[in-house]
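Each structure below appears as structure tokens.
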Structure I
Amino acid sequence: MSKTGMWVIWLCVLNLVYPICCFAQTPGPQPLKLEAAVDLALTNYPAVRAAQAQAQAAEAGIDVARTAYLPRTDLLWQENRASRNNIFGLLLPQSVIPGISGPVLGTKSVDSVWGSAGGVLFSWEPFDFGLRKANTDLARALTHQADAGVEVTRLDVATAAADAFLAVLAAEQTVRAAEANVERMQVFARAVHVLVDNQLRAGADASRADAELAASRIQLIQAQQIAEINRATLAETLGLAGTTVTVEPGPLLTLPLAMDAPTAALDSHPLAIAQTAAVETARARERVLDRSFFPRFNFQTSFSARGTGALLNGDRDNSKGLLPDTPNWASGISISFPVFDIIGIRARRRAEASNELAEKARLDQTMQALKAQDARAHALIEGARRIAENTPVQLNAAREAETRARARYEAQLANVTEVAEAQRLLALAEIDDAVAQLSVWRALLAAARVRGDLKPFLQQVANTPVQRRK
């Protein structure tokens, strides 16, 4: 075989092997740390993007309100062919019958002539007694309210992601404890069956051991189910619903260095700021109504021209009217004052005043809720800390009790029920000890949410050293 043929064979082999190697070396999804999960949720979750878009729309409303200060210029051009009959009489304002100008002729005809018109109207409101400024202030208040809503949404999303992260860790620890319990029950069930087969124990002991083994397996299945559900919930809070998410516990399986939550400054909480902004928005609407019952002044300047094929003697000239050839100009100030609008404005003013009282009441309710949440958070931290101090004692005692119960059973000094109770107690102790540290972190997370800022909590997690649990 020639060298060229060998090179062709090698290239074919490389083309077949290289994609397989690349596929085999493709890394799987990397485990997420808590801070990365929170950042991912703030970036991906749709509610955050929706709140930000609403805030941008509200900010654009300020520019819209400012356009009211600008003058208005309208251009008009029209061509028409119509009859030229005109009559005396009053015609109320309407939008159906077109207006006709010119002297009234003594004859009637259905003949038509050309007509044309064009013009420019410049209008400007030199002063408005503060109405435009009030509308601009209202747009600013709506923007502040929308911005506060963004912070509330970010806090809710970050808290939900962090809590779902801790829930996944707690479920995984429960699964590990349940797996260890199944392994113990399998060893014990095999030992019981050996004793029963050798007629050293009654057959009922084997049945009880099998029942306890089945119960431990059911407990494991339930724990695995909860773990999968919590993992799906975490993926949803991260904006990655339907994908597989793995987590890295980091220092969250150890107790934090500090377990005291500082006193929360409730006035600076995003919920309080958002509700205060709602009160300011209601006041801004009231100020707009206060500035609405004033005369409206409009300075107007117009230049126009018209053309017609109708002649004064009643004849017509079809060579005219296509172009406007008769100019006119005007300049002046118009004043309008809708007197009876005061009735509707006063009714709307009373409605907005009631809305302000309602928003103030909601602000008081929000502050009451935050104070209650702060008290509950401190109680959660204290209770979780005390439980975490006692679970190691409970676990050691349960392990010793289970070992002694098995030894007594093997020495025929105890029955199978005593061993089953001891193993069940050990399984519960292992689960309690596994989630005790996470309960402290979840309590600290609740306190951080009451403070309205998760950054100190995330910094505390980052500064806690990782310790290997025995």
Structure II
Amino acid sequence: MDVYFGTDYHSHLGTSRGGMAIWNGKTFSKLIHNIENTQFRTKFESELSKIRGHMGVGCISDTEPQPLTVRSRLGDYAISTVGRINNLDAIADKAFSNKNIHFLETSKGGLNPTELVSVIIDNENTIKDGLLKAQELIQGSCSILLLTPQGIYASRDKLGRTPLIIGKKEGSYCVSLESCAFANLGYRYNYELGPGEIILLTPDGIERIAPPGDKMRICAFLWVYYGYPSSTYEGMNVEVMRYRNGAAMAKNDNIEIDMVAGVPDSGVGHAIGYSNQSKVPFGRPFIKYTPTWSRSFMPKDQGIRKLVAKMKLMPIPELIYDKRLLFCDDSIVRGTQMRETVELLYKCNAREVHIRSACPPILFSCKYLNFSISRSVMDLAARQAIIELEGKEQEYLDMDAYFDPAAEKYHRMVDCISKRLKLTTLKYQNIQDMIAAIGIGGDKVCTYCWNGKES
């Protein structure tokens, strides 16, 4: 039940497949279901009574179905991964030099990255050597959970782009990406793996298999956008960071407004921080309808996704009419939903609509994690503005000028985005204040999406 509920507490991170693998003392019980149009619990609840065991792993994914169960020369295990393998085909081609290697799983017509990781591991002499080899070979990122009859191996990505956190309660340990899964299941924070660290979790405790590295590049968007508010990574809680970040935006602002609001859900914390600092009342001029439309990108059809994104926000005209409204949002990616939200507000007779983005303009698609993999870099709102200002040829442009808030090109880009979205004003958070709000040091945080600087 801990695996079941703990996995469910990761539902905000994926909308494609959910799965669990439980070791019952003799073999693995594995369940994987499509959750594109339903909640994780509804697909698994009826099967729980059939499962027995005291160890398990679970995963909710936007990509391939997992966990996978494997029988290999290193023994039986179940494996789950999170990350992005940019050199997947190159690793597979090298694996094919062994004529006995083949791949059975597919993910949207391509190789299943989790199966590829299992092949890397199985080609080494021990599971430890295999996990270290995976860290060495993979370009991008990959954190791994591997369930064996002896215990659970947990391997954090070599630069720690995603977290792995250990919880403990009487007679039990767990390891999770989200610490928000702990409290209601009776666990308390015990230990957080460092970048590249590998441990073996058994009923007897924690055995370190490989020490942490000295370089970290954890994803800043964990705090800004996709981390759950009650989770804490590297000692900094998500909601606390958002309050601090919103307050920093308010300190740099001098706008006259009637109400501060957050674009739900991840913009709300930033807005509360802005409101507390500015002393302007916080309100909810529209409500997100979540009983059936919790995630706007669940449907496969783009037209339906667009309709759902529109339908899920329900305005409160009495709080909008003739008001000067300022909204904090976690980020502006393509700007499609933002534009429709602004149109909705004006239809309800808002006098002014001001937007404050909780992070700088996104100029690059993430190359280390999968959460923005479906977006072409040229679809980004900032890139669309640059195309309008400079023409289509961007290969030789000085992108640093578009990242620098002191540069004229930066202000021209922001003005262009503001006009496209029909905003009264638009401002972005600067990267220094955003990193300061995270509070773990800029040398530990990945900022590639904004400045293109590779780690």
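When distance in nm of label points 7 Å out along Cα→Cβ at positions 41 and 377 is computed for each of I, II, which one produces 1.5?
Working through the options, I get structure I.
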When relative contact order in percent (Cα under 8 Å, 6 or more apart) is calculated for structures I, II, the one with the largest value is I
One of I, II was used to calculate distance in nm of label points 7 Å out along Cα→Cβ at positions 257 and 281, giving 1.5; which? II
With P(r) over Cα pairs in 20 Å bins from 0, in percent derived from the coordinates and found to be 24, 55, 21, 1, which of I, II does the value describe? II
For helix-only ellipticity at 222 nm (-39500 (n - 2.57) for each DSSP H run of 4 or more, over all residues; to 500) computed as -22500, the structure of I, II it came from: I
Of the structures I, II, report the one carrying the highest value of distance in nm of label points 7 Å out along Cα→Cβ at positions 121 and 313. II
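Could you tell me which structure in I, II was used to calculate volume of the Cα convex hull per residue in Å³, for residues 57-288 alone as 152?
Only one of I, II returns 152 for volume of the Cα convex hull per residue in Å³, for residues 57-288 alone, namely II.
Bear in mind that the values in this text are calculations on the coordinates, not laboratory data. Remember, predicted model here, so these are calculated numbers, not experimental data. Cβ atoms are built from the backbone, for glycine too; each structure is taken alone.
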